[in-house]
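Please find the structures below.
Every number in this text was worked out from the coordinates using simple rules, so none of it is lab data. This structure is a prediction, so every number in the text was calculated from the model and none was measured. Cβ atoms are built from the backbone, for glycine too; each structure is taken alone.
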Structure 1
Amino acid sequence: MSNNKKEQDCCEIFCYDEEKVNRLKEDLQLQDTLSVSKIFKALADDTRVKVAYALSQEDELCVCDVANIVGCTMATASHHLRLLRNMGLAKYRKDGKLVFYSLDDDHVIKLIQIAFLHSKEVFVTNGTRTSTITK
């Protein structure tokens, strides 16, 4: 049965739209796909997504706040925040003995918000995309 499913989601013959393919291949060569993939890799961790979500909801949070919100140690929170900062997704400022983090800019905030919105609209059940929103 799984072979049957594989056959259903793949073209039965090989042909392509040469104009589209050439245009998109050329465009793709101009894009920095490695940097974009690193952003998604940085967010491909449940704890970091929780951290990023928390930061998207507030202007800034100290490391102690993040640790308590996410339910981890300060060392773990600091590790994840540092990774987000090193990837250009977050920034920090030091105020005395406290370190405050925020998401780098509005693009990052929107990326997190859109990801959460999308996860509410579409979910996967038994390999089938199912929309929770009726059109």
Structure 2
Amino acid sequence: MKENLRNLYNTFVDDLNENFNRNTVNWDFDNASILLFKTKTSVRDYLLTYEATINAAFNDEDIIIDMLNDWFYENYKDGNFPRIGERIKLISMDDPYGIEPGTTGVISSYPQTVFDEDQVNVKWDNGRGLAIIIGVDKFERI
């Protein structure tokens, strides 16, 4: 992305951070389901007020989604939530049928869950597909 577009992009994300943060809204920033819902509704609606300007500047129909994703990841659990497509290495898993420590994989999706846990689906390099639970299972970004 060219420098001036990167600056404009960052201006929009900074604006989201200024208007939607732990001091300005009463949301549970540590609950992925709630924060994803708020991202898809309130934050998205706010950003769409600039839709014509954004689309004209970037000529990219997915740019608003990118901005929303960046806002979510910068704010959820102080920015420690792994992104889709990010590679990780498992340190430990609290599951008797879990993945071996040291196994690597890629974050594939965020499931909708009825549990009060933050699960992240991982496509492991060993061919298995098993979610990790943020705050329970240990991993590192690679």
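When semi-axes √(5λ) of the Cα gyration tensor in Å is calculated, the result is 38, 21, 14; to which of the structures 1, 2 does this value belong? Derived from the structure labelled 1. Suppose helix-only ellipticity at 222 nm (-39500 (n - 2.57) for each DSSP H run of 4 or more, over all residues; to 500) works out to -10500; of 1, 2, which structure was it derived from? Comparing all candidates, it corresponds to 2.
When you work out distance in nm of label points 7 Å out along Cα→Cβ at positions 37 and 93 for each of the structures 1, 2, which one comes out largest?
1
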